[in-house]
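The numbers here are math on the coordinates, done by the rules we state, and not lab data. Computed from a prediction, not measured in an experiment: that's the story for all the values here. Cβ atoms are built from the backbone, for glycine too; each structure is taken alone.
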Structure I
Amino acid sequence: MKKVGVIIQRFGEDIIGGSEYYALQLLKNMSSDYSFIVYTTTAKDYLTWKNEYEEGEEKLTDNILIKRFKVEKTRNIDEFNKYSEKFFSIKEHSKEEEEEWIRRQGPLVPSLIEAVGKEQEKYDLFFLFTYLYYPVYFSIPIIKKPKLLFPTTHDELPLYMKIMKRTFELPEAILALTGKELELINKVFPKKGNQIRKLVGGIGIEPPNKIDTNAFLKKYTPIEPFIIYIGRIDGGKGVDFLIENFLEFSKKNYVQLVLGGKRNMDLPSDFRVKYLGFLSEEEKWEALKSATLYVHPSQFESLSISMLEAMAVGTPVFVNGNSPVMKEHILKSNAGLYYTTREEFLEGLSFLMGNIKLREKMGENGIAYVKKNYSWKNILDRIEKVISLF
């Protein structure tokens, strides 16, 4: 059984969404054939990097061991955003200045990097998740074993820093979650040498065989019909845009907006916007299937798991078309619509809510698309073909 070291900024079963959730599900589905040791932090909150988990080792499953390292400095996100805005307003920076941005971005864990350097001989290879953070950036140059990078790349300003060239050139393999992500990587960092670059397809989306929507409706009592978003609830995900324009739409339309996930922003005291808080895995599937429509307002998505989960249970989707990844899902699946402006949001939402037969057809298309492209078997086969080369 191959032993794999894993490096990621946060990791745990109570961290929902994003690359952390993807990594958790991937490791669980591979753990019958591989032994994983995860090098991560004691942080749960990606905004502050506050130390919340216990430092040290935690056994998640028989073949997944977590090693947590204490974050040296928490982050004030407002101060960091002001710093970043000023930083990226200047075109040219030295390597030292760019690396200072990475340190402030965090999570700052030099002890993790030191441990990886000392212990790397124990492993056959390494998985590294998310190019953007301190642990991956500073561990890549010291790891001599084969490195497989899952960068979860967005078209965003940090990607174009000169220091990122090293992050994308040193790994022996780069595994992209979508075709658009692979296109972006190849455009910004043209392939050199024998590096392997593969589209692996992201995460397996496999809903439960039976989903009891009545249980969800009875517990949370949303006003029907309702549209839903599940994920991080903050401005960075476009939720402020979503709420503002939904409230405008609902002045003339009887519909409720339901939000589930970790809240990082204030929400209006208005019955038209209902916040559910954290949903269990079972409740998540019930909520997605109960909704009339799933809406995703973020323009920075490397896969959009929640969008695919909604499609998998036959709920049509309405997404931000400024995200190349989500737009690609829509164009390939015909399982929903996308918008790019406020006017398109209002018109598109009205069109979808007013066309039951269209929503039904989109729902059927979404189920077929996910079954074809996002089964764990196919995804694991692609990843294992890359691993077999090392």
Structure II
Amino acid sequence: MKNQLYQEFDKLYNKEAANAYFSPGRVNLIGEHIDYNGGLVMPCAITFGTYLLVSPNNDGVFRFGSLNFDEKLEIPLQDDYKKIDGGWFNYPLGIIKHFLKDGHRLNGIDMLFYGDIPISSGLSSSASIEVVTAFALNELFDAGYTKLDLVKLSKSVENNFIGVNSGIMDQFAVAFGEKNKALMLNCDTLDYKAVDTNLGDYILAIINTNKPRKLAESKYNERVRECQSALAALKQQLDINNLCDIDTATFNKYSYLITDEVLYKRAKHVIEENNRVKLAAVALGNNDLTEFGRLMFASHDSLRDLYEVSGKELDAIVTYSKTDGNVVGARMTGAGFGGCAIALVKEDAFDNYSKQVIEYYTNAIGYAPSVYRSLIGNGVGEVVIGDQQLKIRD
């Protein structure tokens, strides 16, 4: 489909696309529900993502089209924009609003989006759309933002225009991702380290539960509030700004301050998960995939039992994966409540794993998941339109 984009743009707008851009999706290898708690996460960019073809127009309008959705939007250039109920185009529209709010002068553009990220899968299709739009506008209108500026801008759109209280991990991962590297990101300081991720004979399997998940309508914001309440309890005696400012020993010493059992469980997951990310970085540095996989399984157990964001669909995938000798680790990834799980599977056993996990899941849940193989890819950038095909730059 991506190589038909050139023709589809011509068909939709009756002219050739001038520029093309790509922004990946992401999976979080470990460190879940940490980004809004000021701790460490370990995402990587994947080779699925969002393509954007653009061409300027002289009509003073923004035109939004997509090969994934029937809805289109044509809206004149104006000083401000408000969210439009139910439209996918709110993500790029929010980016445009932010550019205008910052005082940048924009002109009309025709845009065509195509994403091969499964919708509502938890692989950050929204962040991918936001970042690719911000990157394109920054290039086209010479706005002068750094890549980190674009990450912060996109997060602001997600929080304030879309209305999801997410952290910065998703936008950061799709912007700064590097091929064959995971990013160990401190979500408080935004310092990060690219960690060599040598998967050896293994490949990253992405298993989509096919249970749609509307993040803005989920219990995600509830978990954010619960963590804020747990933090407030600990701050009665601790001078901290985030839950992840303390280690497990300190938490165990002061956890009596959290009198609500649910809040205690939420905080316990966050602080122990933050420690798992540190251990995971050591494991990858030692090329110890067995230990890394053990940490993945432990992460999922905690997300299931303490943070309660898994569900029977995600649990079924991980339960099967624990029985498969060709899998070293598996866990839910993303916000949960449906979406995707990931597994590290021996490459030569991938087809058999895919067949077996589909059969197990279908028997347990009643419908089939979708299984994909992915590499760890690069972050946002311009792509080349050549011979009417899109080629991602290395």
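Details
- Structure from which 24 was derived, relative contact order in percent (Cα under 8 Å, 6 or more apart), options I, II: II
- Looking at FRET efficiency 1/(1 + (r/R0)^6) of positions 18 and 178 (r between Cβ atoms, R0 = 25 Å, to 0.05) over structures I, II, structure I comes out largest.
- Which of I, II yields -0.59, -0.67, -0.93, -1.04 [log10 I(q)/I(0) by the Debye sum over Cα atoms at q = 0.13, 0.14, 0.18, 0.20 Å⁻¹, for residues 50-129 alone, calculated]: I
- Structure responsible for 2.4, with distance in nm of label points 7 Å out along Cα→Cβ at positions 10 and 82 calculated and labels I, II on offer: I
- Structure from which 3.5 was derived, distance in nm of label points 7 Å out along Cα→Cβ at positions 226 and 290, options I, II: II
- Given 13.6 for mean count of other Cβ atoms within 10 Å over residues 274-281, calculated: source structure among I, II: I
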